[in-house]
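Listed next: structures, encoded as structure tokens.
Taken together, the values in this text are just the output of simple stated rules run on the coordinates, not laboratory data. Note that the structure is predicted; figures quoted are calculated from it, not measured. Cβ atoms are built from the backbone, for glycine too; each structure is taken alone.
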Structure I
Amino acid sequence: MTVNRDSNPAKHFGRQMKKERLARGWTLRDFAARTGISIGYLSDVENGKRPPTEKVAIACDAVFPERRGYFADYYEELNTWSEVPPAFKDWREREDRATRFHVWEPGIVSGFLQTEDYARALLETYPGVTPEIVNIRLNDRMERQQRLFDRNVRAWFIVDELAMYRCVGSAAIMATQLGHLRGVAAMPDITLQLLPPIAHPAGASGFIVAGDSAYAEHVAAGSVYTGEAVTALERLADTLRDECRSASESTALIQKLEGSWATGASPLTATPTAATA
């Protein structure tokens, strides 16, 4: 099949899905019951607000057999097209099937590496969030960690050294967080290195390379990339590692700073933090 590149591919997929549903007189509830996919997600896909996943495409082909595999073909072809808009691509699906990761996050500890207390303290800083929203986001973050570390993956984590000095929550939370980093660094198939506070082009944005796909995180939103963009980000990750402390030096520094936080003092000032003073 040939993808219509003159229209928004996410909206086109959704329009085709809705067209087939309405032709059969199905409500979204009927459609959800037949596909096993939530009403909310199907509604968002139909309206082009969320990208379809491979699971959605396969489910559509199962309930719309007259289309002869159209939806899976459409999904597969779009994922080989490097210029497809990032909004079409579902990141969780790509992340869950990847076995190799390169992860970098400026300024803070990556969500993959955060303790629950560190993550909660960080999420609570967002303006306008309610305790309910914080709990939902926290549960999503912890569940995402579990999905990654429960699998057999090879991962390189580059941690911004400045994040070791930035107090998130309290000195006690920081000490526990740094201890957690040392534990992760000791895991098989995991390499964790600290990037010293030097100038580097990657300081403007965090990113994850997961297999043949990449995700770049910005303040307002994140985008998913494939093709040449992934190669460029892998090259950027290589230059980051070239500037990092060695794995053993990184672990030693983390342990040293962990001890400082454990006393209730900021490693930068050697005085009690506001949370403990």
Structure II
Amino acid sequence: MQNPEVAGPKIYENINKALELDPDFTDSHFINGIIAVWTEWDWEKGEREFLKALEINPNDAMSRIYYSHLLVILKRYDEALFHSQMAAELDPMNPLVLTLSAMVDFNGSIQQAVGKSKEALEIDPGNRIASIAFEGACYLTEDYKNSIEIITKTRVELDNETRQAIMAVFQDKGYTAALDTMLIYMEEYMRTNYMSYTDMGEYYCRVGNLEKAIEWYRKAYELHDPMLPYFTQPVYGYDKIKDDPRIISIVEKMNFPFAASN
């Protein structure tokens, strides 16, 4: 994954070309919606673009599934679940659609999230995003063994001996100790590689190190991490830190519509 500071200008260049070629083409509005939400953090523009894409083509599964993720970000969960399920029905063999739909199900039916992420992995066993979705579902259903196993296989490159050592920590001291150990390797990995700062915040929330979690979320804001719009979701540990002034400040600066009620 490229650093957003590097990828950003290229994305803008491509979206401008797409819009110039055909301003009424569904994909143009879809891509513009992606940019608005995950690069610009402009929720109103993102919703406008996704709705325009769906007005042109109501059967566009990709616009519908990404729109459902915007609705999750805005905490409009009932609407998100509706559009997510429709997308999965429109394109049931697409592992990306199933994976993204599983992530929406974190806020509705966690057992459906387990099923969809497993189905995505059956279609594409090497799909890293599907593995990450399955890991999240495992964590939420307290299947901690599968959760830590997947983290050791998907987040950083570890040799078998190191992976086995982390699993030994899990067997001996439990999930929190094993994830704490894994975080040492993640931090070292990030010295020379890019990984989402938001994900680091999530993992530190899981182990109860809230100061480190807040530190990573603040870095994510400074970097403009594309994953940060999700950080107010329960799975990211937001409820544990939402009253901290530093977190309140980030929420307000990101102009979430629910900021005033937090």
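Out of I, II, which one gives 13 for relative contact order in percent (Cα under 8 Å, 6 or more apart) as computed from the coordinates? Please list the in-between numbers first.
Details: I: 19; II: 13.
Derived from II, not from the others.
Which structure, out of I, II, was helix-only ellipticity at 222 nm (-39500 (n - 2.57) for each DSSP H run of 4 or more, over all residues; to 500) derived from, given a value of -22000?
Computed on structure II.
For structures I, II, which has the highest computed value of distance in nm of label points 7 Å out along Cα→Cβ at positions 39 and 231?
Ranking I, II on distance in nm of label points 7 Å out along Cα→Cβ at positions 39 and 231, first place is I.
When semi-axes √(5λ) of the Cα gyration tensor in Å, for residues 159-214 alone is calculated, the result is 20, 16, 7; to which of the structures I, II does this value belong? Numbers along the way, then the final one.
Working: I: 22, 18, 11; II: 20, 16, 7.
The read-out was computed on structure II.
Can you tell which of I, II yields 3.1 when distance in nm of label points 7 Å out along Cα→Cβ at positions 183 and 207 is derived from it?
Here the read-out was taken from I.
State the single structure among I, II that was used to calculate semi-axes √(5λ) of the Cα gyration tensor in Å, giving 30, 22, 18. Write out the running numbers ahead of the final one.
Values: I: 41, 21, 15; II: 30, 22, 18.
This figure was derived from II.
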